[in-house]
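For reference, the structures are reproduced in the following blocks.
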Structure P
Amino acid sequence: MADPRPILFAGDPHRNFAPILRACHALPAGTLILPGDCDCPAPLSSVFAPAIARGWDVRWILGNHDTETEAAYDNLCEAPGNLGLRVTTIEGLRLAGLPGVFKPRVWYPRLEGDRTDPPSFQTRPSFQTRAAFQAQLRPHEIWRAGLPLFHRDTIFPEDFDRLAAFQCDILVSHEAPSCHPHGFGVIDDLASTCGVRLIVHGHHHTAYTAVLPSGITVRGLGLAEPWLLDFSAVPAPHDG
């Protein structure tokens, strides 16, 4: 069997794409995964044109800074490769994307250090779905016939319900799980439900590796940090 093509993750660029492009240039073409906060000053396809021309497949999820301006949102969201709220098989591994951040107006689960019975996975949100949230918005809050731009990156409980229906190997999220001081236990629980073996996240600009009590490995990404996946650490599941 041929060796898999590289899977390269990259921490929040915040417009600093040079380290990521250099990493793509130094490797054979594969898949580049961006876990949010690109804040693209131009369309994503233009920003990564040199890598794409060499055969790189660019995938992404939304981060909170990707909804701060219409330009940042459009420059990212008009690009193909959205991993958010779906499971995609890449080089034999099933990757799920959890985009965005928790926001108190909708749902802000307790932090891991505050968890009591019932566990934080059961914390009561104000709205379960985007439709319910949109139904109570005032007319001036509607943007492009839908949610306000500020809430296009908001995590809703329906996102967890959707992803919990799948089994996957790697969870790519913007928010962190409980091993980070500002992480959330609900992400631990979702990963366990999905059979995840590795969580890769951005948002906090800290490069680290940890292991959750469940045995799931977590890799936090530094600012614009390229990180090459070691396939031996997440072997592809056997068929059947």
Structure Q
Amino acid sequence: MRYALYFSPPKDDPLTGAASLWLGRDAFTGDTYPASEHETLSAAEQFELTADPRRYGFHATIKAPFSLAASVTERDLMAFAEEFAARTPAFEIPQLVLGQLGRFFALVPASLHQPLQDFAAKVVKSFEPFRATLSEVDVARRNPERLSDSQRANLQRWGYPYVMEDFGFHMTLSGQVPETRTETMKTILAERFAGFIGRPLSISGLAVFIEETRGAPFKVHSWLPLSGAKS
């Protein structure tokens, strides 16, 4: 069993619904959906290009998947998570945009938002006592030779390269898109998520996701509202 601390909008949020339909799976319910035909992208292509984010469920990684340390239990983790959420204020990202990160697409903040960076760092640090040390195999999976010095240091210290100054909030919408399909994917996503792009995003909760066995689909264990979040 692995656990992860992710941001996700609430279960019934319109963005959760739109992203679940696009990716083909709802991480809250486990419901799956067929890919849709587009004039410029077949259902089979959509299904293939969303395979990786479909397994993880719609989210933004805050603290990457980890096994529990031997000294703690799931009950300990959940008790701490509930208390953490209750004392951590909700806030907004001023504007969400469609971003291209390398060869994949994601919803990202329009610009660096320091409260978001601070929130992510606080989660990573606060939950560190619950994380088991990475195995050598897990470290190798991250290809540390390809990481920057700070990313390698993060991997050793926090179990994940992309934290602290290397953190970049992103809600993934595709896997690696071939260069020949980039413009097509960008156009389709801009249309599908037009109702959310250019608008604020409320960071109103912290989600605990679980992966029951390695390679299994991640699903939401609990969605915990942050302090002051609008119901």
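What follows draws every value from the coordinates through simple rules; no lab data is involved. Worth saying up front: this structure is predicted, and the values here are computed from it rather than measured. Cβ atoms are built from the backbone, for glycine too; each structure is taken alone.
Hey, relative contact order in percent (Cα under 8 Å, 6 or more apart) derived from one of P, Q reads 22; which structure?
The correct label is P.
If you work out FRET efficiency 1/(1 + (r/R0)^6) of positions 17 and 217 (r between Cβ atoms, R0 = 25 Å, to 0.05) for P, Q, which one comes out largest?
Numbers: P: 0.40; Q: 0.90.
Result for FRET efficiency 1/(1 + (r/R0)^6) of positions 17 and 217 (r between Cβ atoms, R0 = 25 Å, to 0.05) over P, Q: largest is Q.
From which structure (P, Q) was distance in nm of label points 7 Å out along Cα→Cβ at positions 105 and 169 calculated, if the value obtained is 2.1?
Answer for the origin of the read-out: Q.
Kindly point out which one of P, Q the value -9500 was derived from, the read-out being helix-only ellipticity at 222 nm (-39500 (n - 2.57) for each DSSP H run of 4 or more, over all residues; to 500).
Structure Q accounts for this read-out.
Given that distance in nm of label points 7 Å out along Cα→Cβ at positions 81 and 193, derived from a single structure, equals 2.3, which label among P, Q identifies that structure?
Of the options listed, only Q reproduces it.
For structures P, Q, calculate distance in nm of label points 7 Å out along Cα→Cβ at positions 25 and 185 and state which one comes out highest.
Answer by largest value of distance in nm of label points 7 Å out along Cα→Cβ at positions 25 and 185: P.
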